[in-house]
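Just below sit the structures, each encoded as structure tokens.
No value in this document is a laboratory result; all are computed from the given coordinates. The structure displayed is predicted, hence computed values, not measured ones. Cβ atoms are built from the backbone, for glycine too; each structure is taken alone.
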Structure 1
């Protein structure tokens, strides 16, 4: 839900509180779980397996088309001889369609793994966003990106960023990347972190929070996310690594990274 309200905040600057609350109410724990369970029935989604990749792409295309979207297959090359494609859908902005806010999640997994959290949870979240926003036209264009082949080198997001840079007709203001958002545990010592800097990055030892990770240039987008969570989903715990996550040693391991470079 926090992802939806932050996206509304980015793409609909004048959105009223009532409008945002009504969108939030359309998403429930049950609807999120249903999205995830349906995806997991496909099994592993390894980029190096042609059948798994084809099955996943066709599944996501069908889900999005049933919602009423026109789905674009964005070819990003081959990995081990297997064609990789991002899936892209858009909701055109009413006021300034040339300004784009992106939200993305990678759909592939490591070999022989169903990837419930990494990254089935992100895909389920993105499908829920697609479901509830299809009837809510934003002021700016919202582009939803289902990235291919993240686990084998960020192939999908790197190719997509190259296309963004080549398109002078539109401006992408930022990406909200959904990565491993579905797991929570309350036990002390359940969360480790690549770095802890006293008074700056004392990441909690309990894995019961969402990490807001941004580099210095994306700090404004991170601020919007955090303000929206504080206002609309105050019970959601998050740890802010906004503006400083670029200094973390493992900060290059998801699809946000090509946007930072």
Structure 2
């Protein structure tokens, strides 16, 4: 069922009083490229999701749909996942949820959550397995030429440092760490670039990035190494040298 149909929103953006369907066996909250609606704008939908859950429906959320499911309060104290790029925000907005950004699919019995927009086949196959058994799930996967449900999204993640913290001196260091001269950077080098006293630099860097300078540099090196592995024919020892590892 379309989200606009559930919320009663017409094509011109107005909201009516569309009736909600009876309790179904499974309710899937779809992903959205524009993000989920603000909870205060869809109180009837949230109440309906809670009623469905109370009535025995399996609830499933895909990607950013987890935010809408979280707004019902039904995920409090439970494990869940979402797209790795929005996991930190989900945890910040809903701290009672046990977010696992590495998991592609979390099946917690009556509630399932999956990672990215294109994770819906994994969710569909899991639901088929739950409702019709593993044999039917495997036969469906073979027929559709897709793999059985995956469980991990770590291989899709990349390091996305915070560059909007507002500390210009720390941002200067972050930009410098992306340049060739910073390949073998030390904390002393970073402190010098910042123009701060070392203790002040360490404190402000951690406040801005939530990482120590060396941990941040490690993330940059691993990210660059992965990019070189995926996009060049360079051997491993040369890649290690290119990203700043000497042995």
Check: The value 3, 11, 17, 21, 18, 15, 8, 5, 2, 1 for P(r) over Cα pairs in 5 Å bins from 0, in percent, for residues 112-191 alone was derived from one model only; which of 1, 2 is it?
Finding: 1
Note to self: Starting from the value 70: which structure in 1, 2 was percent of Cα pairs over 14 Å apart, for residues 160-207 alone calculated from?
What the structure shows: 1
Notebook entry, point to check: Out of 1, 2, which structure matches 4.2 when distance in nm of label points 7 Å out along Cα→Cβ at positions 88 and 136 is calculated?
Noted result: 2
Notebook entry, point to check: distance in nm of label points 7 Å out along Cα→Cβ at positions 144 and 216 computed as 4.3: which structure among 1, 2?
Noted result: 2
Next item on the list: Work out which structure the value 1.28 belongs to, where Cα Rg over 2.2 N^0.38 Å was derived from one of 1, 2.
Entry: 2
Next item on the list: Taking -10500 as the value of helix-only ellipticity at 222 nm (-39500 (n - 2.57) for each DSSP H run of 4 or more, over all residues; to 500) derived from one of the structures shown (1, 2), identify that structure.
Entry: 1
Next item on the list: Supply the structure label, taken from 1, 2, corresponding to mean count of other Cβ atoms within 10 Å over residues 64-71 with the calculated value 24.1.
Entry: 2
Next item on the list: Supply the structure label, taken from 1, 2, corresponding to relative contact order in percent (Cα under 8 Å, 6 or more apart) with the calculated value 22.
Entry: 1
